[in-house]
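Next up, some structures in structure tokens.
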Structure P
Amino acid sequence: MVRPLRVLFLALSLTALGCHAQVPPAASGSPISPDLARRIEVLLRSRIDTLPPEADIHVFSRTPSEFTGYDNVLVSFTVDGKTSPAAPFLISADNKTLAQITKLAVPTDPKQTVSPDGRPVRGGPAGAPVLIVGFDDLECPFCAKLHQEIFPAILNRYGDQVHIVYRDFPLPMHPWAMRAAVNVNCLGAQSTTGYWNEVDYIHAHASNIGTGEGEDGKTPTVARANDQLDTFTREEGKRQKVNAATLDACIAKQDDTSIQASIKLGDTLGIDATPALFINGYRIVGAVSLDFVYKIIDGALIAAGKTPPPSLPPATAPAKPGN
């Protein structure tokens, strides 16, 4: 349905003005009369609060549209000599209604919104009906809460029906989060079990990382946190019997290339906070209730032709690696 022009235009942004310096050429088709162009301009000025009074509005010729009773018309805005890209509008055949719609492509398979490829897996196999991809910051207290409370409950309730992977999204305000991400990935390259054991441990003890001997022993320091993280990684590597020399070299190198790629992926998906989950493509950002997460997973199972299991009580927090 074509919606008439209302508050939709109040949110129109002119942030792209600096990228376009020329008025786009008039589209082929029927010319817009000066009277109609003026009426459209007056309407837009009354509806767009962010439009400066000195801005120029350019209304271009109309062309047939795919919507019965409406034609296409392009409008651009010039402020301080800089012109926005032409924005598409719809004008009714009787010239009494201006409208704008947004067409979005419906994904063939939302589950493929974020790839799990190359990441350590927890839960069911790659063919599991539900894929959960979490963007995680190992120094984030909200991530720790979700990790300790929600994920054990999900695994208890759904078992092999869910395929869980984490992607790294260390935030810049967390000083040791990047090192933690690099270290767990160094371990994960040799041991999936070791990776998840260390992720469990760091999330369970993040508030104490960086504290210890020296000074007052209570104020965390980044140097102390880095040393502790390296120790955790090496100790878990020993428990998993990984190649110690390879692990040590990886820890020493601190190559964050894959972490930066994960951050860039998160940026393209509009993530600016953690935790962030994608459940078969359904995006959840921030703290949510377990019941809500169950609802989304149950819906994904039903969409996949599966019957959701009965509820189970949440599991206890994960134990220290190696226990």
Structure Q
Amino acid sequence: MSSRQYAAAGVDLAELDQAKRRIARAVESTRTALSRGFVGGFGGMVSLPPGLDRPMLVISTDSVGTKVIVAKLAGVYDTVGEDIVNHSVNDILVHGARPIAFQDYIGMNGLSESQLAGLVEGVARGCRAHEMALTGGETASLPDLYSPGEYDLAGTIVGVVEESAALHGDRITVDDVLVGYRSNGLHTNGYSLARKILFEKLHLSVDSMVGELSTTVGQALLEVHRSYRRALASVLEQVHGVAHVTGGGIAGNLVRVLPSGVEAVVESASWTWPPLFTLLMNAGGVSIDEMREVFNLGMGLVAVVPAAQVGPVRAAATDAGIETWIAGHIRAGQRGVRFT
């Protein structure tokens, strides 16, 4: 099949080649002291950091989900690239791991050079912020799978931690304290329900100003998923467990780090929901139970901390510009999470 026939089938190789040249520059900008090999190879390479006795790799794969639909409506293509990086960094941070490499995957149909390169440049920006190499990825033009202008964005992160320092939650014990970390929006979860309420039920657009939010709907929904690495990395040795609040809400994620024989008690009155979540609940007629299952409700991360270490742990977050609060405690009981 000639390039003209391929273009007629929905794959413009010339446009892809132009985008890939910009992508290569973005990838090159993230190289670190651990980077090995060459940009454009069939596989990305990084060496392990020196000084680790028993290094253990921590690997996670995730996607931005339907947040990309909002980004498309708003004509914004770089921020979701940062979203997938920060989401992934948090997913391995809860195990105590330092990020060292990232790979992205974009499946698409008909994105322009600037749109496609914008996605990867956002990924690269997130990688540089964490001193992590973007070692490559995959850009797949799939006109038979995606409608024109549609795309999906996913990524895989590789981190490393000393085996003795890895966090599993097994040290969590009775009387530990729950420290909540403020989110800056929906992060990357709950967008299917949020879009249905805001766009279908309220008939708003991404450009609609909403008084309760003091911003447009698009700006509120596209706030970049917050990274908690700076807030937590320096005090990981002082915590017993960490949960990243993603799909499944606070309870669905906090329970993943609890050992048997303990129950996490979350004090509902310990924090105030950001206005976006209150708007979604009231306008959508969503029950509080479903809100807790779908959204982070303003708590993007939970650290389980010995009482004596709460002060230093919270101080580290304050230094990083992130608000925290005492969100509850651990008590003896059947493994689970209870709201009071």
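For relative contact order in percent (Cα under 8 Å, 6 or more apart), the calculated result is 18, so let me know which of P, Q that is.
P
From P, Q, which structure was helix-only ellipticity at 222 nm (-39500 (n - 2.57) for each DSSP H run of 4 or more, over all residues; to 500) = -9000 calculated on?
Corresponding structure: Q.
Given a computed value of 2.1 for distance in nm of label points 7 Å out along Cα→Cβ at positions 108 and 132, which structure among P, Q does it belong to?
Here the read-out was taken from Q.
If you rank structures P, Q by percent of Cα pairs over 27 Å apart, which sits at the top with the largest value?
P
With distance in nm of label points 7 Å out along Cα→Cβ at positions 124 and 292 computed per structure, which member of P, Q shows the largest figure?
Answer by largest value of distance in nm of label points 7 Å out along Cα→Cβ at positions 124 and 292: Q.
Using the calculated result 0.05 for FRET efficiency 1/(1 + (r/R0)^6) of positions 52 and 164 (r between Cβ atoms, R0 = 30 Å, to 0.05), pick out the matching structure from P, Q.
Of the options listed, only P reproduces it.
A short reminder: the numbers here are calculations on the coordinates, not readings from a lab. On a predicted model such as this, the values are computed, not experimentally measured, just so you know. Cβ atoms are built from the backbone, for glycine too; each structure is taken alone.
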